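Just below sit the structures, each encoded as structure tokens.
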Structure 1
């Protein structure tokens with residue numbers, strides 16, 4: 001018995017189920033490893049796993065002190081991947097990220113030559129910390145690398161080694177002196193994830209186990225390596241998707257567009273611009289990944305609805321009327337998903 005993928009390749013059932021079981025085991029091991037360092041935030045952890053296994057990038061938003069850097073570093077360590085952190089500042093230049101051609105002198109021969117010194121973008125996991133604090137030309141350099149998987153410096157194009165995963169952070173409180181990402185650049189991120197304050201029980205555990213958490217952050221063998229991650233990514237890309245699941249993804253995205261006939265009447269005045277086709281692709285891929293991480297052979301409509309807030313919240317531009325009423329993209333997405 002076989003399944004047929006969207007690309008027309010046959011997917012042997014026994015091999016597919018074996019690969020899905022292995023993926024589910026790896027995902028659970030990753031959750032357990034991350035849970036030794038980061039208490040709570042399970043929704044965000046699952047979102048990051050969907051992002052990295054789906055070959056997508058993630059935008060992480062939360063107030064200071066919620067362990068954003070620690071979370072991403074822990075995921076990188078658990079995956080056995082090199083990690084680099086870029087702290088964005090207003091004076092940062094593209095070369096600070098990409099690298100530059102430098103004139104060097106050979107101490108033996110005295111000959112001079114231009115050599116490329118790679119920047120921090122040449123890593124498997126890149127944390128772009130406070131990406132909205134750097135000017136647009138520097139933001140664009142990073143986002144081009146995200147979209148193309150390569151950088152061009154000194155007239156030479158250099159490929160970035162796979163797997164390549166970027167997680168960018170933003171502080172939602174301090175907006176003075178920032179450079180908000182344009183909508184077209186936000187669309188480059190597959191998911192936008194929000195970290196909330198921990199609940200009372202979780203915060204008590206964090207306070208009581210501070211030393212133990214710090215100790216756990218620096219120990220432990222990787223759950224997997226980059227080669228296995230690339231292999232498991234291919235498995236997710238071959239998970240079959242039913243037509244009604246694709247229909248639901250497209251329906252939700254089209255409902256965000258105020259000029260579409262499916263958009264609810266009461267929402268049309270609240271949205272200036274809705275999500276584009278890339279959102280439909282991300283919904284289907286995210287649903288595939290959610291199902292695969294559970295070990296299920298195919299996603300459901302509930303998987304599409306479950307990933308929808310993270311896929312759509314940063315792709316919707318609210319109108320002045322909505323902003324004046326204190327509405328947020330999350331409330332609009334929730335209304336669309338719930339059909340209210």
Structure 2
């Protein structure tokens with residue numbers, strides 16, 4: 001990479017480093033000490049590494065969700081609501097399964113429920129866009145609010161497990177393996193099998209977009225809707241397909257929250273993952289490999305905020321995240337839809 005683009009990348013890196021140093025300095029801490037504490041608490045220990053990857057896992061799913069939509073020149077702001085819907089669906093189905101049901105059946109059942117819930121929301125927004133021209137940003141934002149109200153009402157009402165403000169526990173077979181059960185150094189962390197599923201999904205997504213007719217239609221729609229229609233590609237159907245796939249991926253973030261960490265669903269579980277997924281997709285250039293690296297970066301920042309809370313307020317790391325997003329624009333985020 002040479003020329004103006006290389007200069008923009010260097011400028012973006014400089015902006016992030018400057019924001020980090022300035023925010024830590026304004027918080028009254030030496031930037032070198034804060035950075036050293038972040039690295040020691042994340043990449044410097046087995047537990048910190050496991051927690052970093054655990055925090056990256058749900059935004060791998062939501063980042064992939066937003067990335068798919070971007071490749072079709074659609075902006076899926078609804079990953080937040082799609083994730084919450086997936087969490088609810090996975091918890092309800094998992095709690096209804098027989099306790100003796102083996103994992104090879106129980107886990108896929110929960111995953112399918114989560115994907116269908118998120119995919120239905122995404123597909124509906126895509127249908128509104130393709131059929132009536134309703135912008136997906138507007139429709140997905142409205143759906144986010146609707147889903148939030150519904151799930152909170154259900155958690156506090158008909159799905160409440162007695163005195164516990166959460167759903168009933170999943171059947172034992174519906175839980176994903178936890179890394180701490182196999183690696184002693186990872187005990188106590190939230191790292192679980194959802195990370196493996198997310199990486200496989202990212203690889204499959206890259207193959208689908210680059211090697212299949214369905215992926216070609218999505219990319220063609222993103223490159224030029226008029227040209228895609230002239231080539232015989234149905235824009236409405238392709239829009240619905242892209243948004244449904246995006247919604248399904250966001251819904252599958254439930255595999256981390258419900259099947260991996262909690263074993264049930266509760267108020268606020270999964271909140272924020274969809275919004276962070278937008279940043280991850282943009283920073284990753286809407287490409288699977290880029291999304292993976294961006295998710296790890298945001299996982300590192302999230303875990304790092306916990307390790308330095310004695311030195312600086314957590315808001316200082318939020319400033320760094322904001323600077324990272326501004327840096328994305330400096331590099332040229334418009335290229336994600338190519």
Structure 3
């Protein structure tokens with residue numbers, strides 16, 4: 001087990017973490033073909049204590065990926081299929097009257113819902129009304145459920161992965177911006193390559209069922225989370241992450257012209273926090289005990305893409321949030337030597 005109390009720059013600890021992640025990806029590869037970027041981002045969110053929103057068309061093994069990850073980590077798993085008639089109590093649980101046959105007395109007993117699991121898959125979360133969505137998102141934020149005035153703690157670690165279908169939007173309830181902000185990453189699940197699809201078809205049309213071995217325990221996952229948070233980050237890298245997030249806010253003052261043209265609302269402070277946490281997780285996943293600018297750039301897309309609200313002009317010209325993030329990464333200086341006093345970057349955005 002990894003000792004989270006040891007110094008984060010201990011190379012032995014980093015090696016242990018990399019070895020653990022290698023075992024996880026090896027077990028996942030027995031079931032999942034390809035999707036390496038998706039798996040890496042899911043692991044980064046898990047090690048950072050965040051939640052993920054998976055966006056992809058049906059049939060890309062999103063459910064299988066999440067269930068297999070839970071099995072690999074020896075965690076409890078539950079899947080909730082979100083539908084228009086789903087009620088909040090169907091997720092969180094409810095109080096029922098239970099009678100004691102010996103005394104004849106009756107009392108309320110709480111029956112936990114499917115949210116009481118370590119890994120919860122919220123399938124097609126935009127198919128259910130906002131009242132039910134809010135019940136799940138409250139559990140994500142508070143890590144507890146309140147019923148009849150009593151608080152019920154959720155298991156730890158608690159990891160929510162919600163899915164959305166980007167094609168079919170009729171009859172859906174899009175998540176409000178404030179609720180989208182609860183998710184650390186928005187991850188795009190793309191079509192497999194031809195070779196990957198060939199391997200999928202060959203593997204899934206036989207009677208062979210791959211065996212998955214548990215790699216980590218709950219305590220080890222919690223220790224890894226503490227270890228990731230202890231990874232040191234230089235001040236200029238924090239300022240770089242702040243610049244990426246703050247320059248998406250056209251109300252904040254001096255911003256690039258394309259932000260004024262195409263963005264209604266930018267990312268909030270939670271984006272800056274997740275940029276650094278995600279960068280820490282990516283650094284240790286790659287065997288490094290310190291964070292580099294490249295780590296922040298790599299997690300910028302899944303962190304920012306659902307926190308930038310584009311306007312009609314962007315939609316008309318086909319400018320996506322990923323394109324806006326790409327332009328920001330090209331524009332913000334990555335060289336710490338170019339930073340001026342106070343850790344801020346030079347005014348390069350003046351016309």
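Every read-out reported here was derived from the displayed coordinates using simple, explicitly stated rules and does not represent laboratory data. Source: prediction; values computed, not measured. Cβ atoms are built from the backbone, for glycine too; each structure is taken alone.
Brief remarks follow.
- In this comparison of 1, 2, 3, the computed figure 3.6 for distance in nm of label points 7 Å out along Cα→Cβ at positions 204 and 236 is attributed to 1.
- At a computed 0.05 (FRET efficiency 1/(1 + (r/R0)^6) of positions 116 and 268 (r between Cβ atoms, R0 = 30 Å, to 0.05)), which of 1, 2, 3: 1
- Of the structures 1, 2, 3, the one that 3.3 was derived from, the read-out being distance in nm of label points 7 Å out along Cα→Cβ at positions 28 and 172: 1
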